[in-house]
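Pasting the structures in now, so scroll down.
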Structure P
Amino acid sequence: MSVLMQARVQGMTGEAYDALTADPAFMEGLREFDGFLGLHAAGPTDDGWQVFEMWESEDKHQVWVDQMIAPNMPPDAAKSMTVTYHQLHAAAV
């Protein structure tokens with residue numbers, strides 16, 4: 001079932017997000033990654049940063065995190081990341 005993924009990273013800054021996503025190949029890789037449904041949105045929270053994305057499944061998102069996100073995040077940021085999945089009935093991008 002398709003999901004809206006919400007990741008929150010306590011203490012992460014816009015500068016750290018920009019460093020992670022600065023290479024144009026990063027977003028291109030996301031758009032082409034198996035299971036990504038075409039929505040990526042990010043912005044600040046009161047205590048860090050959050051990202052929303054639409055995925056075909058939680059498992060496909062987890063592969064993306066394991067391969068592309070976790071290895072490129074500062075260790076403290078990776079430890080503070082919490083992910084919530086919201087099941088979708090319908091979505092349009």
Structure Q
Amino acid sequence: MNREELISAVSTETGLTKRQASDAVHAVINNIMVELRGGQPVVIFGFGSFKPIDKPARTGRNPSTGEAVAIKAKKVVKFTPAVALKDFIN
């Protein structure tokens with residue numbers, strides 16, 4: 001499912017227009033991104049949690065040449081599914 005399919009599904013299930021559903025989906029995604037950028041975890045009960053993680057700088061290896069490569073520090077997002085989500089898909 002991509003973003004447009006999600007917007008269509010939200011529109012169908014809620015009776016909102018596609019424009020209203022699009023605004024709602026974009027607002028949810030934007031708020032999640034803002035909280036993560038600020039270093040705050042986002043927990044959606046019954047779905048899961050998104051948590052920003054700091055990855056330190058490290059040295060890696062180029063698989064073709066075996067030569068050492070410097071990998072910069074970065075932030076990544078870790079998603080942990082809720083028990084309810086795991087139960088639902090299994």
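Just so it is clear, none of the values below were taken in a lab; they were calculated from the coordinates. Model, not experiment: these values are computed from the prediction. Cβ atoms are built from the backbone, for glycine too; each structure is taken alone.
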If helix-only ellipticity at 222 nm (-39500 (n - 2.57) for each DSSP H run of 4 or more, over all residues; to 500) is calculated for P, Q, the one returning -13500 is structure Q
Comparing P, Q on FRET efficiency 1/(1 + (r/R0)^6) of positions 53 and 69 (r between Cβ atoms, R0 = 25 Å, to 0.05), the highest sits with P
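If we compute FRET efficiency 1/(1 + (r/R0)^6) of positions 21 and 61 (r between Cβ atoms, R0 = 41 Å, to 0.05) for structures P, Q, which one ends up with the highest value?
By FRET efficiency 1/(1 + (r/R0)^6) of positions 21 and 61 (r between Cβ atoms, R0 = 41 Å, to 0.05), the leading structure of P, Q is P.
Have a look at P, Q and say which one yields 20, 15, 12 for semi-axes √(5λ) of the Cα gyration tensor in Å, as calculated.
It must be structure P, since only it matches.
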Note: relative contact order in percent (Cα under 8 Å, 6 or more apart) at 21, derived from one of structures P, Q, originates from structure Q
